[in-house]
Structure P
Amino acid sequence: MLQIYNTLSRSKQVFKPIVPGKVKMYVCGMTVYDFCHIGHARVMIVFDMVVRWLRASGYEVVYIRNITDIDDKIIRRALENGEPIASLTKRFIDAMHADSDELGLMHPDQEPRATDFIAQMQGMIGRLMEKQLAYQGDDGDVNFAVRLLPRYGQLSGKSLDELNAGERVAVDSSKRDPLDFVLWKGAKLDEPADSRWQSPWGEGRPGWHIECSAMSCDLLGEHFDIHGGGADLQFPHHENEIAQSEGALYGQDRTPEDQPFVNYWMHNGHIRVNEEKMSKSLGNFFLIRDVLKSFDPEVLRFFMLRAHYRSPINYSDAQLEEARSGLARLYTALAQMPVVSNADLDPASSWVQRFNAAMDDDFNTPEAIASLFDLATEFNRATGDEKIILGNTLRALAGTLNFLQRDPTAFLQAASKNSPHDLTAEAIESQIAARVLAKQAKDFAKADAIRKTLLEQGVVLEDKSGGVTEWRRA
């Protein structure tokens, strides 16, 4: 029975979808003004894992992840580059898709762009105005009146008294209260024409928070199962989503019997670099495409999922190297058996039950992966039919997390992108052939020297029966 840690209740809860057997999930996506970094990679990898497990568990999932293609940063970057906003955002959307594809991730079922939902955003703002939860300031901005919604703060656990203008809340004299947030931004004179739309409140563009409420409600309905995103979005973004979505639906008079906007809120943990928060100002900012120049995409996925999705991760090349070594151990085990595709899992298997129990415990991938290592150890001891059964189980269970689906030899012999050595497969095979000749001539010192030299260059030789020598990267 699947349990999910719900940020809203601050506890694990048994997952009960609104419609039995079906799951509607919305995840906050990227603001497309630059290339994606490893923080974005974690969001994409985590919720890719969640969708895979839900589907493996028999649920029919609708997975939506939005694209923010209009905001202050996008406008500023387009002006700096002297290019249209649509040109800028298309370039970085294409780059995001390329990164996602290289990481081996599924595409969301729908990927709505903010600029395609301006009418829906204006409609929601209009309802908030009618319910007197929003007002237009002297500067033309339309703001949400936070203090008119006493339940504001339910997701973050912050009371209105605890909140102040200094915590991610902009001080603005045109607001009635410093806590109020922008729903519609009035156009500024220095902003380009392609950054503004007509509205009942004058030319302008949507605020950041309103876009996710409008898109999710339009595509999934005003009450859906799961909403996800990074921990940094819990406040104020997701808090504001709840306020404006439920405000537009119920006004100030929501009762305990009324359905919430979202049943389960999920947030993945931060990424830290050398125990510091990742940021451009600290110079510890890593783009996905730069990391993948040094490490295999499967290694990056494995690194991310070795930690629980809610835990912070400390990122470093050493941590990725450790992940690569761990993944290589699993592939080394599978290299001992032929590939058997589409093998059925035995639900009564203790290995299957242990893996499933871990994943059903709030997507506990560290424990699930630990079970794969224990299974690989058991597989190495087994013989005959038992070995084949265990090998197929290992491959199939790992497949639900999108691991171990490649040819083991190809993975193990692939040149490490981060290795200082650049021996080609042909050069290695040539050295192995020279070692065979040395052994045939009983020049065992030379044969040992070749083995040692290859090992120093990151290549491990394994002599098998029948005079066969296999090799893999260390």
Structure Q
Amino acid sequence: MNYKKYILAAGIAFGTMSCDKFLDLKPISEETSDTAYDKAKQIEGALVGAYETFQSSEYYVWDHVIFGDVRSDNAYAGGDNPEIFEADLLRVTPTNSRVFRNWSEIYNGILKANTVIEKVDLVTDPQLSEERKLEIKGEALFLRAYHYFTLVKLHGGVPLILEPTKSTAPDDVRVPRSSRAEVYQQIIADLTEASNLLPDFYTDENGNDLGGSTNKARATMGAANALLAKVYAQSGDWNNTLLAIEKMESSTAGYSLLTNYGHLFDGEHYNNAESILEVQYLGTDEGNFAPQLLLPPSISGDTWRKFVTPSQDLVAAYDAEGDVTRKGAAILFEEVSWVDEYWGNATGTSIPFSYKWKKAMGWASTDRPYLLRLGDIVLLKAEALNETGQSGAAVSELNKIRSRANLEVVSGGLSKEVLREKILLERRLELAQEGHRWDDLVRHNIAVSTMNDLVEIDLRTGQAVNYNMTEAKVLLPIPQQELDRNPALEQNPL
């Protein structure tokens, strides 16, 4: 493909260069939404702007950890934010501003992707080859699918908006919720098309591989099929999960598990062989602010109470398994000057910190969260194999991950139910602080039982926390602000 050098310089790394100006419906100088995409560099710039949502949306920065780990049995809220306490105690309300902000920012990402999908075919600039047009469309379809997958997991059925908004008329903007099944159908359609349009890896005009900083920053065929596997799994279609993984494994991108688990999170091995897609934070004005919120005083340089405190239950799970390797990569204990109600309820207590981020860097960290990584997919393959009666093959996949963590391998001959529990435990230990735990519990219909059986003692009272988990709390509420603006929406059960 003819991959232009200007887009490399402009910020393959999801740079903060915003293309909102090209997405505005109002005329800017001589450019309007109809003329702002007639050149190759303009549509490429709009695509970079679409990727930028992964860097600017707080959900992808760190709220995915709040709603994936803090909401589960993996972590406490920490910090001092009442709305994060709501997530921790399973009392999220429709007026929670984090829910509204995430909804708005993710839909903004969908708008950007829709604009690229609509406009790319209209570009007549000879510098934009037909091959590159197809790739751009595939990338935008992938982005739209990723965002809708995020929304459907959080809220269930949501409004499906598949083209840029061109009118503010009530009939055009008051879109009702589609069903959960309809949203999944659209996600699958987008990813299926994307996987057929995207390359295994990107090359320059001479056919040279552009390397990890491009191939791990942009959607590829492997990324589309990895995400498709997660989509099928979350919707309970295990056979198609395996087919999607098989297609991902056939990619010439060369994904492989790192031999050293710690290298995944040490901040020194970006765009590694296990990474399928990661946010390319560069630091300074393109830095990641999340690590400053989580890391202890010795690293962050400040002394206020930090967020996302690993739970007693998670630490006990690492210890029970003898999992020194992953516990050491994910959790760091340090004495603190504040009081923690779960880890001592007194100043000077040694408490655990979320440690899959290693560099605070004054709110501008280069630490990069994975959007997709192979370790997750290997365990998902084990899960799908077990659910389809292929326990021997499932154990083989599970042991790839356990061996990497220096743990004793699991023997065969286990029942489907026992092996399922072992795989879910392995996912918990492998993926803690990466925002997957809640989805895992929901996928197997055990969110209610897990949270109601969880025993976490509030040391201020000496009493166990009553999470009062119900089926209604599996999904987050629709933001009240959206209900007020759009009468066509219906609230989730509360």
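Taken together, the values in this text are just the output of simple stated rules run on the coordinates, not laboratory data. Bear in mind that the values here come from a model prediction, so they are computed numbers and not experimental data. Cβ atoms are built from the backbone, for glycine too; each structure is taken alone.
Can you rank P, Q by mean count of other Cβ atoms within 10 Å over residues 271-278 and just name the one with the largest value?
Top value of mean count of other Cβ atoms within 10 Å over residues 271-278 goes to structure Q.
With relative contact order in percent (Cα under 8 Å, 6 or more apart) coming out at 15, pick the structure among P, Q it was computed from.
Values: P: 15; Q: 18.
Traced to structure P.
From which structure (P, Q) was distance in nm of label points 7 Å out along Cα→Cβ at positions 279 and 295 calculated, if the value obtained is 2.3?
Value 2.3 for distance in nm of label points 7 Å out along Cα→Cβ at positions 279 and 295 corresponds to P out of P, Q.
Given a value of 19.9 for mean count of other Cβ atoms within 10 Å over residues 183-190, point me to the structure among P, Q it was derived from.
Of the structures listed, the value fits Q.
Taking distance in nm of label points 7 Å out along Cα→Cβ at positions 215 and 239 for each of P, Q, which is largest?
That would be structure Q.
Work out which structure the value 1.17 belongs to, where Cα Rg over 2.2 N^0.38 Å was derived from one of P, Q. Let's see the in-between values first.
Working: P: 1.17; Q: 0.96.
The value was obtained from structure P.
Upon calculation of distance in nm of label points 7 Å out along Cα→Cβ at positions 63 and 431 from the atomic coordinates, which of the structures P, Q produces 2.1?
Among P, Q, the structure yielding 2.1 for distance in nm of label points 7 Å out along Cα→Cβ at positions 63 and 431 is Q.
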